[in-house]
Structure formats: structure tokens, C-alpha cells
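Next up: some structures, all given as C-alpha cells.
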Structure I
Amino acid sequence: MDLGVEVLSLLTGEDLRERGVTEDAVMGVILRLHNAARTPYRLSVAEVSLLLAVDERHPEETLSWVPMAGGDGPAPSSVDDDLTPGIVTLAPAESREVWMLFRGYRFAGSDVPRRVTLMIPRPPGKPVRVELANPARGDMRWEARVPQSQLMASIQSQALLGQHARTQFAGSALVRVARAGAFLWDLEFQSGLAVQSEGKLTSPTSTFSVSALAAHVTAPLVTWGPWQDPRRLGPFAGGGGALWSSVITPSEARAGQAPNVYGALFIDAGLEWDLGTWRSASTPFPLSFDERPGLPRWSLRFGYTQSWLGGGTSAGTMSAARFTF
């Protein structure tokens with residue numbers, strides 16, 4: 001054959017692994033091409049196609065993804081609108097690394113494994129067929145890495161029991177959870193309302209709007225259950241800062257009265273119970289993931305909290321329920 005093709009790596013984005021095939025799914029491939037002919041070889045990436053077949057005895061059911069971008073050299077680190085299918089020319093006996101990105105779309109049966117074939121034009125002969133995946137061959141797996149960070153939503157409550165500020169807090173948070181070795185860490189933005197039943201904080205409605213930024217570290221020490229649906233238990237600790245702004249009455253707002261604002265610092269510590277683990281979406285591609293621990297799908301926290309605000313301190317309890325979305 002006058003054109004040699006070697007598959008170096010396959011590119012699948014996080015959206016494809018986490019959500020499956022969507023209307024804007026992207027899949028890519030990095031190849032090394034070798035021109036063994038005596039004449040230059042000119043490849044237009046726009047003429048390459050990616051075929052997805054369930055049964056080649058029924059070619060009418062075969063789908064084709066067209067390239068959205070491609071060229072020689074290193075593949076781009078992100079997908080943007082400036083990328084276009086390029087043209088690559090190989091001199092006789094020359095080898096070159098080429099990348100290609102294909103735009104996918106949602107279709108019926110997009111979760112069914114398919115035979116994936118790359119069709120590379122080779123004028124004047126037949127196109128070169130490069131098989132990337134075949135459900136009939138179990139050894140053709142696409143190795144991917146388990147995601148090590150994710151977004152979670154959290155529902156939170158807190159009860160401060162000290163006489164300086166006896167309050168009940170209820171709110172929500174957007175949380176970025178990530179893994180660092182055996183540990184989990186998170187950064188979260190909290191918001192909610194706190195109602196004071198007794199204390200020295202001043203609010204005409206006894207209610208405060210609370211916004212906070214916090215960070216925690218968790219050490220899952222005990223694990224049990226099947227690997228597909230594990231349970232993990234361990235301590236967590238962390239803290240952060242918050243702003244407590246008194247909720248004023250409508251008449252005070254019309255009079256131009258400003259709310260009272262209190263800065264706060266707090267620490268949290270307790271136990272975290274993680275349930276389940278991250279799972280890849282079903283795709284037509286044979287993805288196989290490494291053995292690193294995945295991130296939890298659900299988490300429950302119960303613990304102790306200590307806050308310093310308004311010139312005093314109050315201790316209490318806290319709880320949180322977090323889930324992926």
C-alpha cells in the first residue's frame with residue numbers, strides 16, 4: 001500500500017463520556033501518515049469520513065460523521081469556531097502526524113455499540129479503511145481516564161446554638177468537587193437565609209441573607225459495596241468566610257435605609273458519607289476507563305460548625321446533602 005496509516009490516539013471530550021452523543025458531540029483521532037509512493041500525497045481533511053455501522057449487511061443504517069476540523073502538527077487543546085478542515089501534503093517517503101475532529105449528532109440508538117471505520121481518500125485508488133472499533137473484537141477498547149472533578153448541587157442547613165447568635169440557616173450551594181490522590185476536596189459557593197431567634201445581631205425582620213465561600217477536604221477511610229455502586233465513609237474539615245446582610249422591611253427600603261452587614265468566619269468538621277460513583281454514559285464507542293476511584297454521585301454530611309460574626313462566636317451543628325446534576 002502506498003499510504004501507511006497508524007492510529008496514535010483517539011480523542012473523546014468530557015461531554016461525550018458524561019452525556020453520551022448529543023447534538024454537539026465531538027470525537028477526534030490523531031494519525032501518523034506515511035507516503036510510500038513516488039509522488040506527493042495531498043489529503044483534504046474535508047474528504048475524510050467517519051462511519052458508524054451496526055450491521056454492514058444493512059449499509060442503509062450506517063451513519064457518517066463529517067470532519068469539522070483537521071490538519072497537521074499537534075491537536076488543539078480546545079474546540080472553537082476558528083478551526084477548519086485543512087489540507088496536508090506529504091512528499092514521497094515523508095511521514096507526518098495529522099489530527100482530525102468530527103462533529104456528531106444525536107440519533108436513534110446512539111447508545112448501541114457500533115463498528116467505527118475511518119475512510120481516508122487515496123486517489124486514484126480506493127479509500128484506506130482504518131478500523132477504530134468493532135463490537136465483535138473485545139480487544140479494541142478505547143482507553144479513557146475517569147474524570148477527577150465535577151460539579152454538584154448541595155442543600156444545606158445549620159443551627160447555631162450560642163446566645164450571641166442563635167440562628168437557623170437553610171440554603172443551597174454550587175460545589176466543585178475534585179480528587180487529589182486518596183482525598184477529595186471541594187470549593188463551594190453558598191447562599192441562603194438565616195433566622196435569628198435570640199442574639200445580638202440587628203435585623204428588623206430577624207432574618208439575614210447569607211452568602212459564603214468555603215473549602216473542605218475529605219478523607220474517605222472506609223469503603224464497602226460493589227465497585228459499580230460503592231459506599232465510602234470518612235471525616236471532612238474545612239471553613240470559609242461569609243457575609244450576613246439583614247433583610248429590611250419594605251418601608252425601610254423605601255426610606256433608603258441600608259441593611260446591616262456582618263462579616264463572618266467559620267469552620268466545619270464532621271463525617272461524610274459518599275454514595276455511588278461516576279458512570280460513563282452509553283455511547284457507540286467502546287470506552288474503557290482506568291482503575292482510579294471515581295467521584296461520588298451523592299454525599300451526605302453531618303458535623304460541627306463554629307462561627308465568628310458580629311464581635312462574638314456561636315457553635316452549632318450543620319448538615320448537607322450533595323448530588324450530581
Structure II
Amino acid sequence: MNRLPAVSLLADACGFFAGIWIKDLLFLLFGLVFAQNFGLRVNAVSVFGLTFTWNTDGTWTKGARKFSPLIQHSLIGRRNADGQYEKDHELLYSVVRCLVLAACTGVVLYVCNYPLRVWIWGVPGYSELFIGWLCIGLCWMVLQTVGIMIYVYGISMRRLGGYVRQITRRMRQGESLSAMDLQPLEALPYKNPGKPERLLYLCLYLTMLLLEERTNELKAPTEQLAACMTQEQFLLPETLAYYWMVFYYSRYELNPAAAQAYLSRCASAIYQDKDANARRVLAYYAFGTERDPVRARKYLDEAWEALDRFSSGEERELERRLLQELEWHLQQQKQA
């Protein structure tokens with residue numbers, strides 16, 4: 001069989017990426033259907049840039065489409081009717097999800113037995129090339145998922161990532177973040193933490209500084225956070241980090257160029273997010289960066305409306321305080 005090399009390479013690439021996308025879709029569907037049984041909830045979905053965000057009132061909001069080659073979703077802890085976090089079983093969720101992926105991969109390998117044998121030992125056509133590399137993609141995803149689980153729940157638990165998980169669990173159990181006495185990143189006894197670990201910890205540390213009104217200490221950890229966000233592609237797990245950067249450069253260190261740059265990268269998520277924190281970030285952006293008090297008032301009113309549905313405890317009180325501060329600034333500008 002005479003094959004065009006370019007078309008053969010295209011079939012290979014399409015098959016491999018199809019395997020990756022099938023894994024991502026499978027994990028997304030598994031999360032949407034079963035996450036609640038493990039004390040978790042899917043709170044954001046992005047399919048090739050088309051983003052959907054879960055609202056605290058139980059609805060989903062569709063965002064503007066900005067093409068991305070990724071299929072992503074993020075998980076948060078599930079809350080009960082009283083607004084308290086349920087006990088989550090994240091490790092068990094990850095194990096079951098991995099087993100489902102492995103089982104589905106086995107089914108695909110069985111169903112595609114004949115074209116796979118042609119691909120390995122015969123003279124494959126374009127369809128056999130596609131199927132062969134699709135199976136390689138799925139098998140690679142199984143190995144990658146197992147590797148990530150071993151790292152996250154084995155190696156990472158003894159590193160900064162494990163410390164971050166401890167902090168998150170303590171918060172879900174009702175312990176105050178400001179009472180945990182978090183230290184600057186460089187003061188922690190963890191050597192060479194990865195970027196995802198640093199990003200998550202810095203978000204928590206900056207929240208603690210805000211809770212304690214230590215605003216003069218925000219600059220250094222914000223710069224450290226920016227160093228973790230060098231990737232151009234917007235990733236859903238980094239949403240809160242982007243929110244922070246937009247807020248910081250619109251409120252504490254006015255830098256319109258930086259605020260605009262971070263906002264443009266997370267626009268598909270933040271504009272559709274109806275929770276109080278997202279509306280508050282947009283209100284400060286409108287006030288500090290756009291110098292538009294009318295838009296600031298619009299977003300501020302939306303934030304007040306969503307406040308009682310957003311989070312609980314000290315997180316809610318922090319949001320309330322930040323909204324009151326912007327109320328004061330708007331009143332001062334109106335009187336001037």
C-alpha cells in the first residue's frame with residue numbers, strides 16, 4: 001500500500017491525541033456522575049476552550065469560547081445543606097477513576113484486536129494507523145495516571161503538596177486559616193517544591209495575609225506566585241491564582257498592563273463566575289484599572305447579592321470586608 005507520509009503522520013497524531021481526549025472526557029463524565037459520592041464536586045469544565053462554571057445556586061454558566069486544545073475540569077469539596085464541607089475521599093476517588101480508565105482501555109484493546117494486529121505485523125492503512133496510535137495514547141494515559149497518583153499520594157504527601165493538603169483539610173473541618181500561622185514560602189522546610197505546589201500554597205498564604213490585614217507583606221509572595229504562572233495556556237486549577245493577580249494589580253499595586261494581561265487569560269472563567277469572589281475581583285478591576293465607577297458598582301452589587309451563597313465562615317467575612325472597602329472608595333469618589 002502506498003501511503004502519503006504527511007497523511008500517515010496526521011493519522012498517527014490524530015490517533016494519539018484522540019486517546020488523550022477520550023481519557024479526559026471519561027474523567028470528566030466520571031466526575032460529573034460520581035464525584036458527589038466521594039464528597040467532591042466538579043465546579044468548572046473547559047472543552048476546547050468552551051467553559052462552563054458551576055454556581056452555588058446549582059446552575060451552570062457558559063462562558064465565551066477561547067479555543068484551547070485541552071479538555072479540563074476541576075474539583076472542589078462538596079458542601080452539605082448547612083454550607084459545611086462533607087468528608088471527602090479523594091484518594092479513593094482517584095483510584096476508582098484510574099481503574100475505570102484501565103478497564104475502558106482494556107475494552108478498546110479487545111475491540112480493536114484485528115486492526116491492532118494489522119498495525120503491528122501487517123501493512124496498516126490510515127485507519128489502522130489511527131487506531132494503533134489511539135491505543136498507544138490510551139495506554140500512555142493509564143501509565144501517566146498511575147504515575148501521578150504515586151507522586152501525589154506517595155512522594156508529594158511528604159513534600160509541600162502534602163502540607164497544602166493538610167491545610168485544606170483543616171480548613172474544611174472549620175479551623176481558621178489565620179490561626180494556622182502559615183510562614184513565607186522560603187521559610188518552609190521543603191526543598192525544591194514544584195510549581196503547582198508553590199502556586200497552591202501561595203494562594204493560601206496570601207489569603208491569610210489578607211485575613212490578618214498584613215497588606216504591606218503582599219508584594220513578595222505575589223511576585224513568587226507570578227513566577228509560577230509562566231505558562232501561556234490558562235489552566236482551570238489555577239483559576240484562583242489568576243483572580244488574585246487581577247485583584248492585586250487593581251487594588252494594592254496599580255498596574256493596568258499586568259491586570260489586563262491576567263484578566264485576558266482567565267476571561268472565559270471569571271466573567272461567567274457568579275460567585276462573590278469573582279464579582280469582587282471584576283469590581284476592583286473596573287474601579288482600579290478601568291477607572292469606571294459605573295461598572296464597578298454593577299459588579300459590586302452582584303457580589304453583594306451572591307455573598308451569602310459564597311463559602312462560609314472567615315472566607316465569607318473576608319469577602320464582606322473587601323466589598324465594604326470598595327463601597328467606601330466608591331462613596332469617596334462620588335463625594336469628591
Structure III
Amino acid sequence: MKKSSEEISKNVYLTNVYYTKLQNKTKELYFKYLEENRSYDDFEKAINKIWDNIDHRFMDKQIEKLEKIVNSNNVEEAINLGRLDETYKDTEYWVIDNEYFRLTPESDFKKIEQKFKRNVLNQYKLAKTTIKNVDKDMYLQARIDSYNKSINQVITYFNKDNTIARKVQLSTYLAMLHNVDLTRAGWNQTMSDSQRLERELFIIPYHPFSCLECAEWQNRILTKDQVEDMIGIEAVERTGDILHPNCKCTLSIFWDYEQISKEIKSSYDIENEYAIRQKVNSLTLAKANLRTDIKIANSLGNQDKVDKLKAKVSVINRNIRELRNQLPTEDLQKQVAAINR
């Protein structure tokens with residue numbers, strides 16, 4: 001059986017990469033157009049081409065693929081446990097009858113994309129005004145370091161009590177939204193499958209790289225009401241809820257106690273493995289941003305800046321290797337590396 005948690009991890013990371021590339025393309029144009037003294041209208045046209053025609057169907061395809069994996073796993077597990085006849089192997093994919101847990105509408109993704117675009121345009125207009133009164137080359141050199149904070153990290157991320165947790169990049173926030181949707185889609189599939197199979201109990205199997213909040217619910221037999229109670233509503237940190245923005249847990253139909261994993265890990269091991277994966281993902285994406293900065297510094301003819309940025313990339317590569325080596329098994333090390341290719 002293919003692990004749906006690994007499929008979610010891969011797709012969330014790829015979604016983050018997708019938006020990171022769009023952000024980096026925007027950043028390159030921002031510096032290029034300022035360097036060439038291009039008008040605001042020219043810059044707006046170029047940015048509109050990037051952000052006004054995003055095709056979100058790749059997310060729908062990822063969700064559909066995950067639903068098929070979950071459906072196949074639900075049937076295969078029941079067959080392996082002797083609870084379903086072998087003839088079920090030839091059953092076609094069971095389309096979800098009822099969406100128990102609401103997914104994020106495409107319009108929400110578009111709103112956030114447009115918010116980012118508006119901020120980029122406003123910052124360009126401000127930069128055009130500022131450059132009139134300062135040395136352009138010095139301004140652009142300094143802007144390389146301040147760009148991310150003023151332009152990329154502009155999405156406000158809230159805690160459960162509506163207090164501001166931090167500012168995050170558009171790529172991070174939309175990847176979190178997609179993470180929630182993928183996880184919910186998998187749970188919707190299992191809830192729908194359980195109706196066809198007339199089952200009312202569920203289990204969240206153990207999986208590696210789980211956070212402590214999720215780990216508390218794994219390997220527990222749950223009723224339908226308990227599953228519905230633990231589901232979150234928005235992509236915000238919800239301490240104690242199973243479905244928070246980094247959750248990749250699979251909901252399975254409970255058939256037999258054989259489904260309960262014998263693997264037991266301490267809180268330290270769970271928290272440490274989860275933290276390592278999150279750090280490796282963050283560092284890998286930071287490396288992509290630095291490569292864009294290197295391109296920009298090269299275009300501005302600042303070799304000293306290029307050398308410093310390359311040195312940062314080398315440090316990140318070393319840190320990633322060290323983090324992977326901290327994982328206790330080769331299999332876990334491979335899982336961390338797999339989604340960063």
C-alpha cells in the first residue's frame with residue numbers, strides 16, 4: 001500500500017516550490033525593471049502575466065490522486081485482514097458520495113495571490129519614487145536583503161485566538177492551505193468508503209514525522225462523532241486538533257486490532273523527527289531564494305555579494321546533511337530527501 005501521508009508531504013512541498021518559483025520570478029523582474037528604469041505600467045503588465053492566470057488544476061489533480069490512493073488502501077487493508085472478499089480488488093475507484101469536511105475554494109487562493117500582487121506593485125511604485133532621491137545602485141544593492149521581509153513575507157498567520165502568530169510568505173501559506181485540503185480530502189474519502197462498507201469505527205495509523213498533537217490521536221479507535229469533533233475549520237494553529245496546517249495523518253476504517261502499530265516512540269523522538277523534516281524543507285526553500293538573489297546580484301555586477309550568497313548556500317547544504325544524519329534510520333533519511341529533489 002502506498003502511504004498517503006508521504007503523498008501529502010510530497011504534494012505540499014511541490015506546491016510550496018511552485019509558488020516559490022513565481023515569487024522568485026517576480027523578484028527578478030522587480031530588480032530588472034528598476035535597474036532598467038522601466039515604468040510602473042510596464043512592471044504591472046509583466047506582473048499581471050504571472051499572477052492573473054494561475055492554473056490551479058494541478059492541485060485538483062493532486063487531490064484526486066490522493067483520494068484514489070486512500071480508497072485503494074481502504075479496500076486493500078480490509079482484504080488483507082480477511083474482512084472483504086478478494087473480488088473487491090477489481091472494484092473501480094469509489095467517488096466520494098458526501099464531502100464531510102469542506103475544502104478551500106479556489107477563490108480563496110486567488111484572493112491571497114492578488115493580495116501579494118498588489119503589495120508587489122505598491123512596493124515598486126514606492127521604489128520608483130525613492131530612487132529619484134538616492135543613488136540607484138546603492139538602493140538596489142541594499143534592497144536585495146530587505147525584499148523578502150517587505151514583499152514576500154506579507155501574509156498574516158493567526159493563532160487560534162485570532163492573535164497574530166507571524167508573517168509568512170505566500171508560498172508557505174498557500175502550501176498550508178493545500179496541506180489542509182489534501183488531508184481533508186483523504187478523510188472525506190475514508191468517511192465515504194465507510195458508508196459503503198457499513199463501518200462506524202476509525203483509526204489514525206502511526207506515521208513518521210508526526211507532530212506531538214497528531215501523535216496523541218494515532219493508534220486510537222475513534223467513532224464517527226469523535227472524528228467530526230476533532231476536525232478543524234480554518235488553516236490556523238489549533239492546539240490539540242488533529243487537522244492543523246502541518247497535519248498529514250491518514251484516517252482509516254477500523255477493522256481489527258492488527259491495524260494498531262507496535263511501534264512506540266517517545267515524545268522527544270516524535271518532536272525531534274518532526275522538527276528535522278520541517279527544518280530541512282525550510283532550508284531547501286531558502287536555498288532556492290538565495291539562488292534567485294545570486295542571479296540578481298550578478299545582474300547588478302556585485303561579485304562580492306554573489307560570493308557571500310554562495311557561501312550561505314554552502315552553509316545551508318551542510319546544515320541539511322547534518323540534519324538528515326540525525327535521523328535514526330536510513331529509511332527516514334530517504335523520506336526527508338525524497339520530497340526535496
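I have 8, 25, 32, 22, 8, 4, 0 for P(r) over Cα pairs in 10 Å bins from 0, in percent, for residues 18-209 alone, calculated from one of the structures I, II, III. Which structure is it? This figure was derived from II.
Taking 82, 26, 25 as the value of Cα extents along the principal axes in Å, for residues 98-161 alone derived from one of the structures shown (I, II, III), identify that structure. That value comes from structure I. Quick one: distance in nm of label points 7 Å out along Cα→Cβ at positions 50 and 202 came out at 4.0 when computed from one of I, II, III, so which one is it? Of the options listed, only III reproduces it.
Quick note: the coordinates plus some simple rules give every number you see, no bench work behind them. Just so we're clear, the structure is a prediction, and the values are computed from it rather than from any experiment. Cβ atoms are built from the backbone, for glycine too; each structure is taken alone.
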